[in-house]
Each structure stands twice: as structure tokens, then as C-alpha cells.
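The structures considered in this document are given below.
What follows is calculated from the coordinates using simple rules that are stated; it is not laboratory data. Just so we're clear, the structure is a prediction, and the values are computed from it rather than from any experiment. Cβ atoms are built from the backbone, for glycine too; each structure is taken alone.
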Structure I
Amino acid sequence: MDKAKNYALLKEFCLAEGMDLFGVADINAVKSEFHILEETLAHLDKSICLGVRLSGAILSEIKIEPTKLYFHHYRIVNSFLDQVALKLSNMIQRKGSAAIAIPATQIIDWEKNTAHLSHRKLGVLAGLGWIGRNNLLVNAELGSQFRLVTVLTDMPLTLDQPVNDNCGTCRLCQKACPAQAIYETAQDFDQVKCFEKLKSFQRQRQVEQFVCGSCVNVCKGNK
């Protein structure tokens, strides 16, 4: 099977389905970090990373706390990503390869911020962006204003490469963070402070899940 032809076919399909970001990464070096059965992962060696932009208008309503409109938008976008990932995985299987769609948001442990895998880390490996000060994947064009989903596969595909970029002098997320959890580097990000603030939003019935959106609102990329 032709790697470049497969890549072009899948990318065209995903963009037609409404995706804004598409990238492919080798996962052999990071599979040990996944919370997925080893036998399930045995023959899977690539991740297809998909991203769809969030509504700038809805994000702009977020000042210090998440809005109910943003929470609804967040859930709808995650559901949309999951549907496209399912369609993509089925398409791959029909062509004779294996594929597993990993949910856009399915947290295993909220305290440790642990999921089946890190969509952000795979997004970096797939060349979609870098990890910013806000501890989120930052894309040059979209900033952090997008959501991600991942499909694991063994289909022969051309691989994308990580980009050499960073947040530069931008520190808008630091100023916007209601938890004051953002510092100079992603490694300094205070997950505990962030999670405590998310819990407070839920207690106040602002949202029904642990979401915020303040740093996403201000991280708009080059545009």
C-alpha cells in the first residue's frame, strides 16, 4: 500500500468531514505511556491526530469563568470529533487495516489529569503544534482554540514531523488564568491549582464538568 496515497486519501476525507487539523505520528516510542491494553496496541504503530476549531465568538464570552454556552459547545465539539474519528476508523478497517478511535475527552483520573493517552503529546509528534505555557497544544494558526481526537492504526502512512516553534514572548494566558496556574514553561504549569479552580466552577453550577476555557479564549495563534 502506498503511504503517500493513503495519507492524501485520509486527509481529504477528514477535511471534507469538517476537520481543520490533520497529522500522522509514529507512536512506537510513546506507547508505553498509554492506558490501553498492551495486546490491543501490539500491532498499532501510528496515530492520526485530528483537530477542529472552536467558536471564537463563544470563547469571547469567557471572562473569569466558563459560560453555559461554552460548556455546551465544548461537549458538542467533542461529540463531533468522536463521530468523525469513528467514520475514519471504519474507513481504515474497510481498507484492510486496524484502527481504534480514542475519545476526544474521556478522563480516567481527573486528579492526575490522566486519559487513555495524551492527544496533546501526539499532536506535537504529528506536527500540529507545540505545548504552550498553558499546558495545551498550541497551533500556529489556531492557537489553542481547537479540540483534538486520535485514531490509532497500523495503516501504512506518511509521517509528519514536529514543528520547531514556541509561544515566544506571548504571555496572555498567564494574565487570563483565574487559577494563576500558568508560569514560564509548560513544565511549571500547576495542575493542582488548575483542578481546584475547575472544581470550584462545578460547585458553583457554572458547568457540569471540569472545564474553564479562559486561557483558550486568549490563545488565538498568528491570526
Structure II
Amino acid sequence: MNKSFASLAALLLTPAMLVAQDDGVRFGLKLSPNMAFIQSETKTLKSDGAGLGYTFGLMLELPIGTTGNYRFATGLNLNNMRGKWKTEYSYQDAINGPIKTRELETSVGLQYIELPLTVKLMTNEIGYMRYYAVVGAGNAFNVKAKADKVQPKLDQSGAYVIDFEKVEGESIQDDIALYKASLIVGAGAEYTFSGNTAVMFGATYNNGFTNILDIEGAKAKAHYVELSLGVFF
């Protein structure tokens, strides 16, 4: 994980160092809560509500043109998101007993290193405020995945269910795809205190469009709404 983070940081900072002499290059930090949900595209997998998470990391903006109204906005984020799903499970609890079904709940916590590649469109300063819209792509790499889930407890033969138990904090990283791509759209405002120091606030929608699961026959996408909060220096 540390090597991956260092490699991405080097990739991110290289263009910044090349243009460090140009006016308008900005660095900042963000800490943003999010609400995520997992959209199933498989009949045997059902979405089961939203979960709360957060994102924090580095923001970097490079000017496009000379007006200062158009910027290439990127960064390096650690994104933590939670989601829930249910799966339908068929079982027998006795020899020659009837086939029963039960929905098994799973709550997952997913952690990604994300490299956003977006374009930021800004208004001229109105008082101390500037308003913006942002659109682009998110490129995320899974580094951690854990789940709290309900699973069957089998008898000694392994053929019949004697009970159901809840397992917490189980690693499911082998069941999660390494790469997640998404569409990023958002809007917000910045308040300038003095010089280059500004507070940013707004809302961002991260719409996943690749399968987050690495399970045969299962497909799901992850989306989240983020309250974007940050400060530029």
C-alpha cells in the first residue's frame, strides 16, 4: 500500500513541479463526509440501504489559460465508503426437511486510493466569493475491504444449517475488484480570506460505472454523494 501511495504521489506531483513557477497553481487539503450506496445489477444481490463514510487528501489545481477561470483539478485522496447488500440463501435444516430461504445481510467498508482527473470552471470573484462547477473522472484503487455479515452455521456433515451467526470485520478484499472508475460532477463556492487562502465548500456526486465485485456471476456499482469541504493555501 505504501509503495502504491508513493508512486501515485510522484505521478501527481510531477506536473506541479514542472509548472511551479506559473501563477495560479494551488494546493489544498480536503476532509469530506459522504453517503454511499451500492447498486446491484444481479438478481441474487439486492441493495440494502446507504452507509456513511468520508474522504480526505490533497487537492491540486493547475490553471488552463490565463484568465484563472478554468482549471485542471486533481489530487490524491483516501476514500472510505460503506454500503449494504442482501443475498438470498436456500438451505435445509434437517434431513428430508423442506427447502427454506433467508436473506443474508452484508455491510461492507471499502477503502480506495483515488486519483481524480477533472476540469473546474469558476466564475469571477463576486465580493469574496467565487462559484464553480466541476466534471471529470475518478480513478480509484482498492486497498482495503472488510465486511460484517450474517452467514450459515453448518452441522458436522456440512450439509444442513443448524443456526445463523454474525461475523464482524472479515476481510473480503479478494472479492473486490482492484480498480473502480467513476464520473465526477459537482458544484460549490469558495470564500477567499486573503491572498491565496480560500475555503471551499460544495456537493459532489461520484457515479461509479465499473463493477466493484470480483465474484463470479455478481455485478454491482458503487455511488456516493459527498459534502465537499476543503481549504486552499
Structure III
Amino acid sequence: MAPIADRRPRVVLGIAGGSGSGKSWLAKAVAEAFAGDSTTVCHDWYYRHNGGLSDEEAGKLNFDHPRSLETSLMCMQLDKLAAGKAIDAPTYDYATHSRLPQTRRVEPAPLIIIDGILVLADKALRERMDLSVFIEVPDDIRLLRRVRRDCTERRVDVEETLRLYERCVRPMHARFVEPSSHHATWIWSQLDDKSFPGLLIKDLRRRLDERAAAVPAEVRR
């Protein structure tokens, strides 16, 4: 017997910005505000399988280019979530550059949060969003945050972080990430505006309440 679809109305939020801008922090803050009624899908779960590469080949991978991601699969899975069906999202292992056999179960919810540096750079993903945020943070602050994160959380030495920043992060930010900000509903200047997360959460509540009120009770069951 097929599982019953979750027929509650939905709102899809996209969160974009450069590496180190605070996308994961904002996504987590919003998810916690809608505990039990939100689910998050990260673009970087969908990196293409790169297993079996030599160290030299692996060193040439560019994780900041749109081609590195299987966005078409993400779009298909977002459509399933929007239809009220659970998905088995892929899992990528950075240590082996492989997509693992194990998947992660993601359940549908009224609020779907999409998180990633390139989510606004892809037209198909944008078309699936109801609203979006681009987090604007100065380049030097983002680099400092990335160095701290790589050293403390990912055990990546400073030289490798700087190599990747110079070769991939900085040029791809200029080519794809920053221009995508023009598609955002809001551009949040994170260092200047501390009130934005609360205003965003308030707007999301309003949108969800309006959609729920517009749907007959018998349809939501």
C-alpha cells in the first residue's frame, strides 16, 4: 500500500550567498522557528559522484561550479516533496569524493528550505521557490569564516583552504554566485541588519497561514 501524501499547502524558501555567508545558520534558525513544520534540502548533497580519482585529479575538482552538482535530481526530488511525498536524498563523502550508497530520508513539510551557494543561479530551482534570500557579507569576512571553519571543523589546513579559495571559490563567486543575487526576493546585508531573520520568520508565518486558510479542510486531510 502506497504511503498517503502530505496534502498540506507549502511554501518553498531559497537561501543563497557565498561560502561563509551564513546560509546554514539562517536555514537552521528558520527551521527551529518552524520545528515539526519545516524540512531542509541542501544543494551540496547533490554533488556528482567523483570516486576513484587520483590525488592529482581530485585536486582539480571545482565544487563551486554549477556543473559539479546534479541539480536535475534535486529538482525532481523537490517536486516530490512539494507533492507531499518523502524523498531519499543522496549523501556525498568529501573524503572519497564519492556519492555513498546510503541516502538520507527527508519528509515533506509545509515549509521547504533550500540551501546552497548556487541555488539562485539555476533557473529551474528558482522556479520552484516562493521567495528567496541572498546573504550579503564582505569577501574578507567570508574568507576568515571559511578558514576558521576548515581548520576547526573539517581538518583542512590553511594552505589548502587558500588554494581552493583562489582557484575556485573567488572566481566562481564572481562568475555565478554574486550575479545570482539579482534574482533574490531579499538581499540581506548580514553585518548591518540584525533584525532580518525575525522579519523573515514573521513573513513566512503569514504566507503559510494564508495558504492554509485558502485550502478547504477536507483537502488538507
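For distance in nm of label points 7 Å out along Cα→Cβ at positions 55 and 87, which structure out of I, II, III has the highest calculated value? Across I, II, III, distance in nm of label points 7 Å out along Cα→Cβ at positions 55 and 87 peaks for III. If relative contact order in percent (Cα under 8 Å, 6 or more apart) is calculated from each of I, II, III, which structure is the one that comes out at 34? Among I, II, III, the structure yielding 34 for relative contact order in percent (Cα under 8 Å, 6 or more apart) is III. For Kirkwood radius over Cα pairs in Å, for residues 39-78 alone, which of the structures I, II, III scores highest? Largest one: structure II.
For the structures shown (I, II, III), percent of Cα pairs over 22 Å apart is largest in II.
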